[in-house]
Structure I
Amino acid sequence: MADTRDDPDEWSASNPSRGQCAVTATVVQDYLGGTLLIAPVLENGKPVEAHCWNVLPGGEHLDLTADQFGGPFLLGDAEEREPVVDHTGVNRHHVLAERVRRNLVTAAS
C-alpha cells in the first residue's frame, strides 16, 4: 500500500514490497519480538538505499520484503537499530499494525 511505503509516490502494485521493509519489520517485531537490522544495499560497491529485516529471539533472520529487489542483492555491514517509520507525516507503523490486527481478528473469527 502506498500509505505505508517509505516513499508513497514510488509505490507500485507490481512490486508491493518496495519501500515496506522498515514498517513491516517493526510490525513483525511487535508480534514476534527480537531485534531489527539495517544495512545499506550496495550497487557496484556503493550504498544506494537501506534495507531492514528482523532477527527473531532464537537468532533466525526473517526478511519478509527481500523480494522487493527482484533477485539477489548485496548488503553492506548491518547494524542493530530502530528504523524511522514516521518521516512521511504519517505514522506508517500505526497504519500497518492496525491493518494486521484487523486481519488477524477476522481470520480468528
Structure II
Amino acid sequence: MTVYLIADVTVTDDSWIPEYAANVHHIVHKHGGKYLSRSGNITNLEGEPLGSTLIALLEFPSMEAVKAFASDPDYAQYGKARQAGTVSRFNVIDDTDVAGTIPYLEKGQG
C-alpha cells in the first residue's frame, strides 16, 4: 500500500541543509521512495499557522519502506543534523479514505 511521508519542518539553524538536500534524496530512492515536493512556498488556508519553513511530501511503496529509510545507517548523520537544526514533525499517511465514500480509494480505518 502506498504511503506518504509528510515532513513539516521549522528551521532553527540552516547549516545542515546543503548536505541534507544533496544526499538524502538518494537514500529515499534506495528505499523505493521519491519526493513529490520539498518546498518553502507554504500558504496557510485555514487554522493557526505552524510556523513551518519547509514541508516535504514523499511517496513510498509501503510503511516498511518508510521505516527502512528512517532507520538506514546512511541516513543517521543527516537525520541527526536535521533534528539538531529544526523543530520537525514527520507524519505518515496511507492512500485510503477513512469515510469510505471516495470510490477510487480503499476504505481506511479511523
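Consider the structures I, II: one of them gives 0.97 for Rg/Rh (Cα atoms, Kirkwood Rh) as calculated from the coordinates. Say which.
This figure was derived from I.
So mean count of other Cβ atoms within 10 Å over residues 48-55, computed for just one structure, reads 13.4; which one of I, II is that?
Label of the originating structure: II.
Match the computed value 28 of relative contact order in percent (Cα under 8 Å, 6 or more apart) to one of the structures I, II, and report its label. Mind showing how you got there, number by number?
Details: I: 28; II: 42.
Value 28 for relative contact order in percent (Cα under 8 Å, 6 or more apart) corresponds to I out of I, II.
No value in this document is a laboratory result; all are computed from the given coordinates. Please read these numbers as outputs of a predicted model, since none were measured by experiment. Cβ atoms are built from the backbone, for glycine too; each structure is taken alone.
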